[in-house]
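Each in structure tokens, the structures are laid out below.
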Structure P
């Protein structure tokens, strides 16, 4: 991490992550999608893949119609702008154009993700019930070099998503929170 990013994470952890957007019904950190215990659904259509996350009603569109990523000065999104392509049996998703805000939370610890960040995800089904996801974070504003995280997730194709109702009224009970 860049020195400022390490200090930010230290402060967020010391404050019991009370400002985690997920705890306040705001869009959660990008990596939290992959580590949150609640299920998600992937819907593939010609031209776009939609990922619906039960947690915090997260929604991502991954355009697979051959378009490029937008220019850096395009409007930023909480979850960035995603394009995807198939490389054999692997879905490769590139995401950029994150919001330029006080930087976004990447994970539950509060690691930052800035508007300069680019995330590359590689989704691959290894068998009927398993999917491997390799995520590379390249954000020169927050990190000294790109890094990669690998996860294995269980597939539950017959699982239904349920309503997710979020109320941040309980956030005042977090240690360090102000009413």
Structure Q
């Protein structure tokens, strides 16, 4: 079974639980923090990834971290389940699917907007209104910066890309001139 399928199953089950309890946003934030903690700590990655480390030792490490961080019970139980099923190292993929599933259930889509520099709040709001009108759905914007774009922006919604960057326009002109 692919990692994406596994991630979707765990994320979907977690979404069912958190939506029933009304804990979607806080659990999402806590899992993002746990993902970052594990990602930024090579020693933790090694402990949770290494098959020669006994499950009881891994459980002791996780329980100590949970004791210190004091996440919601739902988050703690989910982390323990992932550890038990040897899926804790896939937390990043599961988190991404979890956010995607929560968005789907809320009738929202995610859009990634890449620009050459920071976009002012007023322009962000205007862009969000335009994309909401274009897609007929609520849109959650994620902004990224790529100085190579020179100017303009690139918007990705699912597999659809709207490229209005200066780099893209220059590339088109170059191709026309080349024949």
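Structure above, values below:
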| read-out | value |
| --- | --- |
| Among P, Q, structure where FRET efficiency 1/(1 + (r/R0)^6) of positions 41 and 121 (r between Cβ atoms, R0 = 30 Å, to 0.05) as derived comes to 0.95 | P |
| Which of P, Q leads on distance in nm of label points 7 Å out along Cα→Cβ at positions 73 and 105, largest value | P |
| Structures P, Q, by distance in nm of label points 7 Å out along Cα→Cβ at positions 33 and 153: label with the highest value | Q |
| Which of P, Q yields -2500 [helix-only ellipticity at 222 nm (-39500 (n - 2.57) for each DSSP H run of 4 or more, over all residues; to 500), calculated] | P |
| Given 3.0 for distance in nm of label points 7 Å out along Cα→Cβ at positions 113 and 129, calculated: source structure among P, Q | P |
| Parent structure of the calculated result 18.9, given that Kirkwood radius over Cα pairs in Å is the read-out and P, Q the choices | Q |
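Only the coordinates and a few stated rules stand behind these numbers; no lab work does. Keep in mind that what you see is a predicted model, and the values were worked out from it rather than measured. Cβ atoms are built from the backbone, for glycine too; each structure is taken alone.
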